[in-house]
Structure I
């Protein structure tokens, strides 16, 4: 996939502003904001910039890609589109070191195979000559978009090898190893190769053990989105055997009614394939895919403004003459409007990070938080900020069990983002994808100074200010919220207001009427009222709180919230299976208050409320 541009046609990779770093212009954050587009270039560099997230030193970031664990050092390499593909290493999933000075790329466009752009790629850790080997999309023609005719030869898949620990990936002096889409297929796209190994596919296809496969994302015009599957043919990865469209969906269709997993759209992007069990990655676990989908509100006729959903899918593999993947459940990996293009890789127990934490083999995924609305608003003060977008915190994915759920229509809904895994008496156990912040990252996030807030039950409308609240816009808030059974039949809305002052606030609350966690940003930023391009649109994601049995009593599942604010970046996690990320660009320096929030319908009980203030510096060597 590409770094998205203002118009949703794929152009070249993102370029950084000509101004590097910060401008020393004085800005008064105690006064009303001016039109920010009138300020000096780079003067807003620090205003909303996160400090605990992974992002380049300056300029625009695009898709995460090129992750791998170096078998020689045990370091985990995290890459992203940035004037090519740039990367950093980490030994703890919290702090990072740029692979090259100033965040310079490890591979750039300009070769015979990629004269215009380098798009996403994936690394075989022990590839050619036992070295990290990158299979990436080499681009020769632009623009490319699912809504326009495809130019043959636009996207091919090429190889590059690193002989210097990932500092540089050297392109082979040859043509692409996958020189074109399948013959006579009118594709919408053909990019983002993801390399993986899979014993289930080995057995299903009678492949040699530890064969490498690659799934290439795209679609077919007037047919629907799909993944094209290829198999390694030779030890040097020079030839790849086409195995067919192992997964396809009807054009602009949905999983079920679309409530739990958005839409399949017209085109797939950034598809990752991996196996999970309850502990994390397992080569014998169930097959999962994370993918971005490009759709449209129009049922048939494409719109210029695409919808992007960041999804996960579990499924089964069969071979009835050709191999196929059939989804069994699906959901959102991130519900945020600007969260997209997730990419990850296996992080083995032998890696430096896992050795330190004692973690098993895991699959770690990074999601890209793009600019607002995929930067479709051309008026955002990009020059004044001098950076755009960030990676979100790394996430551990696994198969998560929700135990002791009452066997009723809420638990039996299908298709959905969960399934019944065990039945007994009047109860069931459910399974879904587990989504949580990587354990090392989370430990670092809550290592700062902490304070607890007394729990309480609220039944009156309004907000109740915390006795202790952060002095900065860098903190973690954790809490549980319990609801009585009557909440299902009420209009209850309960949660927290953060970033509060007399002039600003952001409200995060659960709403039973549509089973949603909502981030109300209508009053988040005073700057959105003076400057075009700063979104104040609300964000929302669906989360069902099931009826569960605890100590023989039926009750509604407790809402378990984790809220992380890293300056302008807001991430919300819930119950080990929900994530929503967005921008919260408050302006005033005193917008740091936190309050309990309740709308007065029914009641809600808050407990285990803790604030961890400060966050860590993810880039100690840049400071």
Structure II
């Protein structure tokens, strides 16, 4: 697997190569025109071809179409441009803005342009504060976790010139993509986008690849950026205690041999995620089962489901992927769902990436970047109206707005087409809350079809109890089993597994209680120089993926380090007033979203207090703008 950016891609084929021409003829002409304009640096190419290209829905994106003569002309001009060599020009914002509608198939508001430049990988995240003072070696950074978030934070620290070290309890990078290996595990955000904008991968085999392929991408990043040289593997951080005399964090860790150590760092970035600890249901008799019990987060690679009588407890994304993957091999499958989710149909006949996309991604400059951007644009702020409450509409509808209703009707149609309108199975899988009330699920291709198979049963409730032979249902039936799979998710752990103590020994878990919250950069009053990557209210619940907020936060933290260097400060701590005002802004915006108006939806987005603590209520472009640079007056710098 290789990764690329605009600076990495070079044509590895002769411009008169017939294979190149054949692949170009299969490509989206809107993307080809954007590529041609960039290769030549000539805006006149847009005037020559733009009105000959139209766009049609190609869910979730829009696809460019043109007549054969136009396509052939584009192919010839691209080959000629490759023969001349790419134009040596910087990415010009105005020029780029003119390319966007041609490639994406819709008009793009000016406020989105700078974010799209970055998310397309056309330019790296741009520094905001002056870099006139280098970050001193004394401003050392410890990063907890070597998954996508920790790796991204490490790359940002390296680029800023900061000294950094990563701590990870595993033997390799990857985080959840390393440790979670259940059958069917895969990416449910388009892979063209669910990656890093600085390392665009042109060669995904699938629009939604399996976990092993995504893990290979993360391993490749570690190799490319030499992150292992800065990582303590097999080292779990148990406690972070602020030492006010040294103005540093004590890092209490234990290695795989049980040896404990205390090290120090000026700054700590936690990148451990908030879904780490498997949650087992409180089921009577759970330990009495004589068969095999396994939680999806602790999958046994030697477990063979072939010919087995299997029960899956859960109906979320994980359960959906396992059912899709194992339905053909099990003897009988019983799915226990506490509550159904809205399931969106797969929108393509096949999720396999066409050969021409992979070929051109490897050989044609800018091509993979545009397809990354198309994947982002189709799943980002264009979805924002779906989560926004229209009070008048919601009075008389299950959906919360006309935009939300479009999705609801699509999902209902999928249910009716698969199970038959009004059937008992259709009733079992139909939620009683608006779409996005809990995380929307994409059918990997065979989930709904699997539920309708003769050897599959759906129980619209949790089990009553587990016994030695299997499970007893709520209505008293006995289901004998060989394997019980617990797809019951995780405890919502915003750093509750690490003993974090700030100024005067205050514990973060006590400060947060049942309602974790944070200011920009994941900062909290009383905890100087602590940045939480997977912070409360940072998950983009309406679109895109966690990779966006990870990049946004990494940029912001680098800007904070630069501010400390510019001011000669050793500590940086958000003020209580700034913290309170930002959290109030989050809660006010959240009150107008679907998550506050679907009380029947059981979702991990809400904490024990009832506050929505996972998703952000903001548009992604607004979140991005909020994190361009720290507001100095919102911090105490010492």
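We did not get these values from a lab; they are worked out from the coordinates using the rules stated. Worth saying up front: this structure is predicted, and the values here are computed from it rather than measured. Cβ atoms are built from the backbone, for glycine too; each structure is taken alone.
Please state which of the structures I, II yields 49 when percent of Cα pairs over 31 Å apart is computed from it. Walk me through the numbers on the way to the answer.
Details: I: 49; II: 55.
The correct label is I.
Tell me which structure, out of I, II, gives -9500 once helix-only ellipticity at 222 nm (-39500 (n - 2.57) for each DSSP H run of 4 or more, over all residues; to 500) is calculated.
Matching structure: II.
Ranked by relative contact order in percent (Cα under 8 Å, 6 or more apart), which of I, II sits at the highest value? Intermediate values should be presented prior to the final figure.
Numbers: I: 15; II: 18.
Ranking I, II on relative contact order in percent (Cα under 8 Å, 6 or more apart), first place is II.
Looking at structures I, II, which one was FRET efficiency 1/(1 + (r/R0)^6) of positions 85 and 333 (r between Cβ atoms, R0 = 25 Å, to 0.05) calculated from, given that it came out as 0.70? List each step's numbers first, then the result.
On the way: I: 0.70; II: 0.00.
Matching structure: I.
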